[in-house]
1. When Cα Rg over 2.2 N^0.38 Å is compared over structures I, II, which one is greatest?
2. Of structures I, II, which gives 5.9 when distance in nm of label points 7 Å out along Cα→Cβ at positions 158 and 342 is computed from the coordinates?
3. Using the calculated result 4.2 for distance in nm of label points 7 Å out along Cα→Cβ at positions 110 and 486, pick out the matching structure from I, II.
4. Tell me which of I, II gives 1.1 when you compute distance in nm of label points 7 Å out along Cα→Cβ at positions 502 and 526.
5. Of the structures labelled I, II, one was used to calculate distance in nm of label points 7 Å out along Cα→Cβ at positions 78 and 478, giving 3.2. Name it.
Structure I
Amino acid sequence: MIGSDILIECLKEQGVSTIFGMPGTQNIHIYDSLLRRGSGTIKPYLVRHEYSATMMADGYARATGDVGVAITVPGPGASNASTGILEAYTDCIPVLLITGQSHSETYKRHPSKMFHGLDQMRFFDPITKYCAIARTTSEIPIVVENAFKAMKNGRPGPTVLEFPMDVTSGNANVRMPQRVERYDLPAPQNSDINSAIDEIKKSRFPLIFAGSAVVHTKARNELKLLSEKLNAPVIISRCAKGALSEDHQLALQICYGYLGKEALKHADCLIAIGTRFTSIDTRNWTMQLPKSFIQIDEDENEIGREYPCDIGVVGDLKLSLQALIEDVSTDRNGWDEVLPKLRAKSNSQPPLPIIHELQDVLPKDTIYSIDVHSLGYSSFAEFPIYDPHTFLHPNIGVALGYSYPAAIGAKAAFPERPVVCFCGDGGFMMGAMEMATAMKYGLNVVAIVVNDDALTAIKGSQITNFEGRSIDTELYNPDFVDFAKSFGVDAWRVENLEEFKPILSKALKAEKPTLIEVVMHEYQDKLIDSIGWLHSERLRLNSF
């Protein structure tokens with residue numbers, strides 16, 4: 001069997017059904033095998049920019065909880081795709097990037113002299129869990145299996161595989177690896193569980209801080225049961241939004257929102273479950289934790305890594321939580337008096353436009369892909385999510401332009417479900433060429449574009465820090481409606497915010513991609529005021 005056929009058969013064995021990418025000289029053998037061997041099993045999606053290939057794969061992976069796959073040429077194709085790999089690395093998302101490469105003989109030459117030259121292993125090594133070159137045709141199953149083992153065990157993350165043309169065109173007799181599954185991990189030490197239980201029993205205000213490991217270990221139900229048994233509210237990291245359904249009475253949403261901050265002030269014992277304590281979640285590690293701190297994780301290297309902890313529990317996350325649930329006290333605590341008051345104060349904030357109206361129209365299983373923009377920031381603290389796989393956002397890498405390609409990836413995974421991209425004008429223009437992809441494959445993503453002709457958050461930051469001065473943040477935009485219609489996309493302009501909900505209802509019923517431009521030039525100052533990290537005020541004061 002030729003190498004490119006081996007590669008496609010290996011991907012099929014691992015359950016791959018979707019690939020996002022673009023053919024080119026060095027991957028033509030792979031694409032030919034994809035046509036011959038993958039037809040009816042693996043559906044390829046042609047992107048218009050390699051940046052989008054890994055973003056689509058990322059959106060697919062977040063929505064499904066499975067591996068997302070992208071394919072490019074090496075060099076500029078791979079470097080264009082590297083932004084998506086960085087985003088997957090920082091957010092712990094299983095994305096596989098496959099690249100072709102010139103003939104193996106060219107490895108003797110300096111990369112700067114090669115067609116599409118780039119030493120991809122040095123380039124990608126710092127931002128992947130595993131990257132490798134298949135040096136021979138017989139190595140193809142080995143590197144594929146290793147990549148899936150890396151993505152499915154421990155904290156997920158991206159991988160990169162490189163296949164020279166002589167390897168994909170060569171022949172070999174190989175054994176196809178079986179589908180990789182997540183390894184079973186050992187149970188926690190009983191002594192650590194008992195120490196944690198004893199510490200929790202002393203607490204009157206226990207607080208749970210859930211991280212993304214709760215999601216990828218499928219321990220969400222155990223999180224819910226533990227919080228209910230302890231009557232302990234749950235704050236979450238950015239990567240864990242929806243880990244506890246946010247219509248639950250104990251869900252307080254993001255750790256740095258008003259409710260999260262206030263809960264941390266009251267807490268006398270913090271139970272961190274699979275939490276990495278990233279710079280954004282902790283505001284550059286300035287977050288103050290309660291004196292009593294219990295950290296539970298599958299990775300012993302995370303215990304005490306960012307904050308010293310009193311008790312560390314290492315082991316299978318589900319088993320750890322099950323052990324706690326079995327033995328922790330069910331005594332009531334002080335939260336029943338505190339939480340209603342905190343919620344009442346939080347709910348007194350004036351409503352935000354658009355973001356507070358989306359769920360009036362959209363069904364509960366809608367997948368939201370939310371970009372980096374003024375109103376999008378508020379989604380972490382004020383937009384309830386019921387399942388983490390329905391909330392796509394570039395959390396830690398924070399790549400502007402993520403949301404439209406990611407929404408296409410999610411829609412490719414779930415064509416029957418509503419998928420909404422919510423973005424600003426700056427971010428949308430970085431992925432807008434993929435309207436061609438959405439039209440080509442009939443992916444009826446709804447794009448909501450807030451148009452205020454500015455990079456609003458950065459402009460607000462400049463004004464706040466530099467005596468009212470700003471530079472290079474005013475945008476020159478196209479007519480978004482005409483622009484979208486030029487692709488064949490149905491499009492509407494909202495100039496009166498009262499028109500938004502009926503137009504959204506219309507867009508939702510369309511059987512093709514749609515775009516809603518929301519004109520908000522006159523609200524630019526209020527949009528800046530709504531961005532929490534620009535202000536010291538704990539609650540939003542101004543209404544739109």
Structure II
Amino acid sequence: MDAPSHAEATSGRGIGRLIRRPGSIAGLLAGVAGAAVALAFGEFIDGLVDSIPSLVVAVGEALVDYSPDWAVKLSIELFGEKDKAVLAIGIVGVSLIIGGLLGACAMAPRRRWVPFAGFAAFGVIGGWTAARNPMSPFVGSWVVALAAAALGYLTLRLLLRIAPARSAQAAEAPAIPEPGVAATPETAPDAGRRAFLLGIGGAGVAAVGLVALGRGVRGPSAAETARAGIDLGAARPPSTTAAAGTAAAEPTATTAAGPSVATQVAALDTLDEVVGISSYVTPNNEFYRIDTALTVPQVDPANWKLSFTGMVDNPYELTFDEILAMDLQEHVVTLSCVSNRVGGNLVGNAVWTGVPLVDLLERAGVQQGADQVVGRSVDDWTAGFPTPLLYDGRNALLAVGMNGEPLPTRHGFPARLIVAGLYGYVSAVKWIEEINLTTWDAFDGYWVPRGWSKRGPMKTQSRIDVPASGDRPVAGTETAIAGIAWAPTRGISAVEVRIDDGPWQQCDLGEALGDESWVQWYLPWTPTSGTHSLQVRAIDGTGMTQPEGPKDVRPDGAEGWHRVAVRVDAA
């Protein structure tokens with residue numbers, strides 16, 4: 001049978017004909033096995049060498065950087081924090097499919113060059129995407145990617161050597177033994193199939209073994225080891241623990257005998273006892289994570305420095321130990337992602353420990369006209385915000401701690417920026433390595449050219465946590481309507497709930513430590529049976545009511561009153 005034409009090969013019909021060739025199923029399996037071995041080798045090296053990312057991670061990070069904004073927005077809306085895992089699974093799946101098609105091409109007489117070209121392309125794409133990572137060695141990234149591609153191609157060729165390419169024809173005609181040779185229970189085609197299947201199984205075992213070995217040899221990174229040895233309590237002088245939510249420029253630090261922020265938070269009259277409500281302080285392992293890093297950068301603080309550059313009189317660098325030796329402050333600040341939809345969970349409240357950014361910039365000497373502060377992470381992600389915001393009384397920190405412990409690696413260890421009242425996409429640079437002073441027109445952060453607003457003030461929002469959609473309260477039984485509301489740096493003065501088309505009812509508010517923190521709210525409700533609609537809105541500290549909306553998250557954050565439909569069972 002002749003090879004399909006080019007037009008057929010690039011169409012669904014051509015692919016179908018390709019797969020129906022004698023032996024093409026064997027080629028598909030061999031190609032999938034080759035691709036699996038190549039990907040697994042990359043995972044093994046990733047476990048062996050911290051600085052070289054796996055092929056899946058390298059390609060995924062490139063896709064994130066070059067994907068259109070609508071695709072990134074859609075992935076966050078659909079999958080939230082799981083978007084990176086979904087992307088990785090998709091990359092593996094597509095790679096295996098392409099590997100299978102390359103293997104099928106190897107069974108076509110005029111297409112046997114295609115697998116070599118395909119795996120070579122895999123190597124080039126993997127090498128380029130890995131080498132573009134600022135934390136990866138250029139030569140090492142290329143060597144690993146090309147070696148993985150070569151290993152995948154060799155696996156394919158070895159399997160094809162034992163593949164029963166003519167199994168279809170052989171099955172149609174009975175085997176005729178040669179004169180003088182006794183027939184055996186197992187025919188040659190059967191033996192070939194068995195050898196091939198054993199080869200496929202062996203390749204699968206090798207792929208799984210490489211991944212497992214990579215996981216096994218991957219001990220704690222230098223970042224995790226260093227983080228485990230840091231005691232923020234010892235590093236933070238008690239005389240510099242500031243009351244959260246107070247103006248950074250005012251001398252509001254507590255005395256050595258005064259309570260720490262953790263003590264102040266513990267003394268608050270919060271609504272944590274309401275079942276289902278978000279806790280006042282979000283635990284580190286529950287705090288949302290949205291960023292462009294497919295895997296968490298592992299930054300060894302021993303080799304890390306923070307540079308202050310650009311329009312400053314005294315450019316300088318700070319080591320991690322020098323930061324820990326400074327007067328550290330603590331503040332409770334709510335962070336939210338601009339992609340957080342109405343009622344979404346991409347928001348969290350934490351106690352952040354760090355150095356006021358204005359103190360660090362004062363040492364650098366900000367020049368006149370430098371009206372934008374740009375942070376840059378170790379993986380070259382950038383965000384910028386207006387310099388004057390640092391002097392309007394809000395808290396802005398170079399943070400090294402979160403909820404009483406060193407920053408988790410997934411949240412920016414060794415250091416990150418926290419700027420109250422701004423969405424994370426314009427301010428919250430994790431794994432930061434440079435703070436650059438420039439003009440507003442001279443630079444756009446990562447998300448601005450992708451269609452998002454250059455200014456990202458956080459909007460007033462509120463959310464119903466309980467009852468949630470799907471809950472089934474019982475009629476006549478008192479039920480809590482409760483949730484959270486936030487408007488850093490304006491604070492929340494009131495929260496109102498409306499049941500069906502009834503009047504707005506004012507809710508009880510839990511205590512909060514400053515206007516930069518979210519507040520919990522609560523309204524008792526004795527429902528009647530049937531389906532009810534609950535709505536919530538907040539009034540900020542300036543007296544402004546949260547906009548009714550609806551407004552999409554793009555380009556500067558969602559607006560709208562969160563609504564929940566609740567089915568109440570009869571008593």
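Only the coordinates and a few stated rules stand behind these numbers; no lab work does. What you see is a predicted model; the values in this text were computed from it and never measured. Cβ atoms are built from the backbone, for glycine too; each structure is taken alone.
1. When Cα Rg over 2.2 N^0.38 Å is computed for each of I, II, structure II gives the biggest number.
2. The value was obtained from structure II.
3. I
4. II
5. It was calculated from structure I.
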